[in-house]
Structure P
Amino acid sequence: MLTINPFDIEIFILTYNRKEFLKKALESALNQTIKDLKITVVDNGSTDGTEEFVRSYLNRYENLNYVRHNENIEVLENIKFTVGLAKEKYMLMFHDDDFIHPQYIETVLNIISKHDDIDFLYPKTTIFQSEDKIDNQIFSDIKYQIYDRQHFTAKMFINKGTENVVFPSSVYRTANVKQAILHEAINTTGTIADNVIIVESVINGKCVYIENSLYYYRSHPSQESQVLKLYPDEIICCLKFFKEKLNSDFYSKLIFNVFSYYRLLRLYKHFGLYKNTKLKELEDDAYKGNAVTIYDYILFKPYGILLRPFNALLKKILQKVKHQNETFRLEGEAK
């Protein structure tokens, strides 16, 4: 069995003017079953008393650190800054409006101690609006699956079911995520750069999906994903990135062709676009920019209605395909 020092993982909490949520996030990190973890709060220039609130904890917890920007910097720049602070082997970086299960870090360390090639881990995520409905049950065993990079990239593009990857819920191999943020697509995908960071963080190893619910994602009107819009170029760049990654074999190419149609529509409808761009204009620009194939382009056209039922059938079939991933269980190791 491999071993890992529990202090080879560190936690970063990104915060900005959400003192009322930060308390839950901070205490969820401080109250892990693995104690004395290195925890850093990165304050992006809060003006609501966040600094005073965090400093009230500093005297009580020697493992807690606080870093503050004098003024708010752009979200992606703050992520890059935070990754630059990381010094340990693995890192978890989550937002102030979410929180983590008490066994999250213990689970991650147990999994890493059994495998020497893990680059990325993400748990099942519970989306909530009211904390009263959260049940932090203690798990007697943990079930997880291991994927290789290519299958994981395909799953990222499909982005389905309980295995949705939430960027702040994930644990990264620090050296990999430092390298990932240097990828040129990071800056050009902007608001949805997390897609690129996650895929590029799996380099030589594998990724783990933990089937237990260990991360709690708060849904509320002021979160970034509810208020931000996208630029057309951000969507086009993201599609081009996945088109390049899903080009190694027939199955990967099929995934891209079938799901590009749905991904473009989902991004357009969920976020909306700056510059009052019409969907037809986005479709045309994506095709001209070599971000979608001729098959996808036809699906968007009026006569594409003839192909859409066939594409929907392919979508259902591909979503049910079971990869040759490895499934494991940690029995009796959770406290």
Structure Q
Amino acid sequence: MKILFASSEVFPFSKTGGLADMASFLPKSLSSLGHEVRVITPYYQSIKENLERIGTSRIRFGGIETIVHFHRLVKNGITYVFVQNMHYFERDMLYGYNDDAERFSCFAYAILEYLDVASFPADILHLNDWQTGMVPFLLDAHYRHKGDPYRFLPTVLTIHNLEYQGSFETYVSRFFNTDFDHTYVHFGRVNFLKAGIERATRINTVSPSYRSEVLGHEYGFSLDGALKKRETDFYGILNGIDHAVFDPKTDSLIERNYGIKDVHSGKRINKTKLLQDIRLDVDPDVPLIAYIGRLAAQKGVNLMTRTLEDVIVHSKARFMLMGSGNDSYQKIFRYLTNTYPNKVANYIRIQ
């Protein structure tokens, strides 16, 4: 099977969260099963690899005309395709700009244009999160009639975090080069993820339990109704890890490699080194509690912040945070780090 895998971030080239990891690990796993996988992603400012230019496309949307260049890199048996447009993608951050709707509309068109530029007869187009959510709509509106490889191309949309939907003012609809369509309208706004839910051939998410959660009102973030409409086409598939990367016997990023026979001494050495690196009081015999993830209520951070300071005060444990997200949560963790500098550390990176 030939698979075009589209993601707005891919480790090790770009990353703000777990999407980048999955966009790295899953294509490698699919490739090991004998499928031909190509991964397409924006060419960000942070990307430093030497790339081969393979084509160019002129994109017209919403009265805008822009040129994108496609570059290729083959690494570990996977072909990575980078969409270059200096204006839209070569910036300091991946997301968070006033023109994100325009930027990722351009990326959506580029994904579809690549199939023609590269003459890649994909059997399936795998999309991820809101940044690629408009692709099924644009495919139906502008590309199906062109014949192969578009006419019967199925799409699958993976939802990694339903809270982030790509919701914008209605003027954004001009980027789609069609009459106004309720496919992408949600509570009076243009919603990229809702469009993907409406139009993708199949939808999945990161686990069976998360699928159940987002079909309910509390964690559906107002899209539970749209998901219930597609419930028979909506699957929960548990994410896994890359055993080649996360193997303590070979991992080059840890201080001491270890296996089952020396697991305790190996972990102790690595824990000591980590405490030194994050400048906390070193005592390998006390617990080190870490949170690595997005700072969002959906992740349960609000529950953690209610009790965390009491635990810090009344225990010997050390604490560390690595992540970013809701500004109020970031302020809480910065406060805890400043107040208890020997027991709490954080690495908050704004993206």
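Readers should treat all values here as calculations from the given coordinates under stated rules, not as data from a laboratory. All figures in this text were calculated on a predicted structure; none of them were measured in a lab. Cβ atoms are built from the backbone, for glycine too; each structure is taken alone.
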Cα extents along the principal axes in Å derived as 66, 47, 38 - corresponding label from P, Q
P
Using helix-only ellipticity at 222 nm (-39500 (n - 2.57) for each DSSP H run of 4 or more, over all residues; to 500) as the calculated read-out, with -9000 as its value, let me know the right label among P, Q.
Q
From the coordinates of one of P, Q, mean count of other Cβ atoms within 10 Å over residues 27-34 came out at 17.1; that one is structure P
22.0 is what came out when mean count of other Cβ atoms within 10 Å over residues 35-42 was calculated for one structure; which of P, Q is it?
Q
When FRET efficiency 1/(1 + (r/R0)^6) of positions 147 and 187 (r between Cβ atoms, R0 = 35 Å, to 0.05) is computed for each of P, Q, which one produces 0.80?
P
Tell me which structure, out of P, Q, gives 15.7 once Kirkwood radius over Cα pairs in Å, for residues 203-306 alone is calculated.
P
Out of P, Q, choose the structure whose coordinates give FRET efficiency 1/(1 + (r/R0)^6) of positions 43 and 219 (r between Cβ atoms, R0 = 35 Å, to 0.05) equal to 0.90 when calculated.
P
Label whose coordinates, when semi-axes √(5λ) of the Cα gyration tensor in Å, for residues 11-58 alone is calculated, return 19, 10, 9 (choices P, Q)
P
Highest-scoring label, criterion being relative contact order in percent (Cα under 8 Å, 6 or more apart), among P, Q
P
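Taking 25, 21, 11 as the value of semi-axes √(5λ) of the Cα gyration tensor in Å, for residues 123-234 alone derived from one of the structures shown (P, Q), identify that structure. Don't skip to the end; give the middle numbers.
Working: P: 25, 21, 11; Q: 23, 18, 10.
For semi-axes √(5λ) of the Cα gyration tensor in Å, for residues 123-234 alone, the value 25, 21, 11 is produced by structure P.
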